[in-house]
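Visitor: Some structures to go through are shown next.
Readers should treat all values here as calculations from the given coordinates under stated rules, not as data from a laboratory. Bear in mind that the values here come from a model prediction, so they are computed numbers and not experimental data. Cβ atoms are built from the backbone, for glycine too; each structure is taken alone.
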Structure I
Amino acid sequence: MALVRMNAVVYGRVQGVYFRDFTVKEAERLCLTGWVRNLADGAVEAEFQGEEGAVALMVNWLHQGSPLSQVSLVQTRACTNVERETAFSVRY
């Protein structure tokens, strides 16, 4: 099983709507590692690492997000895997 890592920046109404909390739950459900954080411009950034199919499902989930969010754009790019990462967390 090949691991892949994806960086995503999510724009729209994604802060103050539990987007990070729901992202953590979905990433954990998909057995992904990485992190999520709010950006100063109102966007949310995340990196996900795991099995390619699970990462693809996570990216698809980002387009809808949390129940109260209104996602207008998701920008993604592949990035280098992080060795020995064991969990998914919120960065502050």
Structure II
Amino acid sequence: MNQERIYKVLLGPHVSEKASLAAERGQVVFRVAPDATKPEIKKAVEQLFNVKVEGVQVLNRKGKVKRTIRGFGKRNDVRKAYVKLAEGQNIDFMDVE
């Protein structure tokens, strides 16, 4: 996988209360591109953070329909990846340059 594709697959970490609970189980949550596949996500995390990935679970969250002054609008859809790291591995986002 080339370096350009790595940065297009991983859009950034997803920070939430549920992601914090997943971190206790050795998982890290990322926002990923809509066309990203599980093998691409695994390779991107391993190459970018130098860690060993055991598994990847992908979640597609549909955007909510909200009422606005001008009618109805829709929030963007989000694709998240729950990445299970090998035992003893971790990713510190404050340390990454």
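Visitor: Say we calculate mean projected area of the Cα convex hull in nm² for every structure; which of I, II gives the highest result?
Guide: On the way: I: 5.4; II: 7.6.
Sorting by mean projected area of the Cα convex hull in nm² in descending order puts II first.
Visitor: Further question on the same structure: Taking relative contact order in percent (Cα under 8 Å, 6 or more apart) as the criterion, which structure among I, II has the greatest value? Could you put the intermediate results ahead of the total?
Guide: On the way: I: 45; II: 30.
Top value of relative contact order in percent (Cα under 8 Å, 6 or more apart), among I, II, belongs to structure I.
Visitor: Computing distance in nm of label points 7 Å out along Cα→Cβ at positions 30 and 54 gives 1.8 for which of I, II?
Guide: Working: I: 1.0; II: 1.8.
Clearly, the read-out refers to II.
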